[in-house]
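*Asks:* Structures follow.
No lab work stands behind these numbers, since they all come straight from the coordinates. On a predicted model such as this, the values are computed, not experimentally measured, just so you know. Cβ atoms are built from the backbone, for glycine too; each structure is taken alone.
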Structure I
Amino acid sequence: MTFVILEHALLSVKVGEREEFETAFALATDIISAAPGFRNLTLSRALDRDDGYLLLVEWDRLEDHTEGFRGSEEYERWRDLLHHFYDPMPVVEHYATVLTAGPAA
């Protein structure tokens, strides 16, 4: 089984800017998806509050995100597109898979 690094961020988007944020995020996916070591991204909207999103990004290695993407010129474009929507700025954490399970047979 191949394990990946899972980036997790809870995003709080400024009130009234949800549509603009989602449009900008759709553009930003082209930026991050071209980064070396990028595997997959899921952005989910909270059902319990209007300003909440969950961002999950899969990377081959932690350094692909922390050094590669964040140290790139492309990250500057990502930041310019998205960071002004957040209040407060999100805490980003990284996880390594310990266990997985599927439906019982």
Structure II
Amino acid sequence: MDRQEFIGFLQSEEEHFDMAEAPLGGKNGIYVKNKTFDTETHFTNEAIASTELNDLIVATHQGRNIEHMTRVTGYFSKIEGWNKGKIGELKDRSRVGEL
């Protein structure tokens, strides 16, 4: 990716990213703050040149762009406290096989 294109993208998406040009460990590059995930990532000029835009943006997530889903089964609970959606799921269930 061209460095200027990367900078242009970040500037066009300023509601999601802040950037500052600064060295890290003696290597020139760009600090990128991802406002959505509250992360800061330093990209060297070499890393920018050898990486696609999408991969650079994903790197700013630093593993925080995940969804956690769970389905807990196998426990007993009273249905009086369930919401309409959960009660609807209960009505849609059917038993399979013999007890």
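*Asks:* Assign the value 4.3, calculated as distance in nm of label points 7 Å out along Cα→Cβ at positions 58 and 90, to the correct structure from I, II.
*Replies:* Working: I: 1.7; II: 4.3.
Structure of origin is II.
*Asks:* Follow-up. Which of I, II yields 47 for percent of Cα pairs over 24 Å apart, as computed?
*Replies:* Details: I: 26; II: 47.
It was calculated from structure II.
*Asks:* If you work out relative contact order in percent (Cα under 8 Å, 6 or more apart) for I, II, which one comes out largest? Write out the running numbers ahead of the final one.
*Replies:* Values: I: 44; II: 19.
Biggest value here belongs to I.
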